[in-house]
Structure 1
């Protein structure tokens, strides 16, 4: 149990930039408890390095998702007598060419009257 606590604390403290460590310290002071987490243990360091890896992987995925994209917009002619227009907005990864997001949007007189997300891909590659 102590090993799991150290691993989890190392991961959480790193991911939250020390906020959970500060909260744990304040909680222990308030409740007059000793800290059961050992920041010198190998499990704590393993949790810390796991958090670094997590940040690299998901940071790169987020950057690729938002920086390496282009929008493809297809507009249909006016719908019905109210002259509303329908658009399909497709966000495509410039890295892999895969579709990341598809949105259906209907506008009338420049105002959006309907917007629906049809498809979202979490991993852009």
Structure 2
């Protein structure tokens, strides 16, 4: 972030970038997850599957069809899961995938995450 004066209009802030440690993602693998819940690339990139979209607690994500049901802190909707997982060359013997799982918050919702929030000059 380059401009703290304009934080209200900034893009979502990434709070952490974890990899799931349970469920289908862990039991199978990222490739199997994309093949089961992913979708064809929205920009028509050939032979590519994606798994992404804003996953808010209790709300079905249309691109993946999944509903996130964990972490009470997410239930307020201020914090959301925003995966960006893709599988390129999906039909070949050597598909290549990229994993990126992020929890993000819009700058206007920062106060929902902390007891006290203050703006300081740097």
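General remarks:
- If volume of the Cα convex hull per residue in Å³ is computed and equals 135, the structure in 1, 2: 2
- Structure responsible for 0.95, with FRET efficiency 1/(1 + (r/R0)^6) of positions 40 and 96 (r between Cβ atoms, R0 = 25 Å, to 0.05) calculated and labels 1, 2 on offer: 2
- Structure (1, 2) behind the derived value 1.0 of distance in nm of label points 7 Å out along Cα→Cβ at positions 80 and 112: 2
- With relative contact order in percent (Cα under 8 Å, 6 or more apart) derived as 28, matching label from 1, 2: 2
- Label whose coordinates, when helix-only ellipticity at 222 nm (-39500 (n - 2.57) for each DSSP H run of 4 or more, over all residues; to 500) is calculated, return -2500 (choices 1, 2): 2
- Winner on distance in nm of label points 7 Å out along Cα→Cβ at positions 24 and 104 once structures 1, 2 are ranked, highest first: 1
A short reminder: the numbers here are calculations on the coordinates, not readings from a lab. This one's a predicted model, so the numbers in the text were calculated from it and none came from an experiment. Cβ atoms are built from the backbone, for glycine too; each structure is taken alone.
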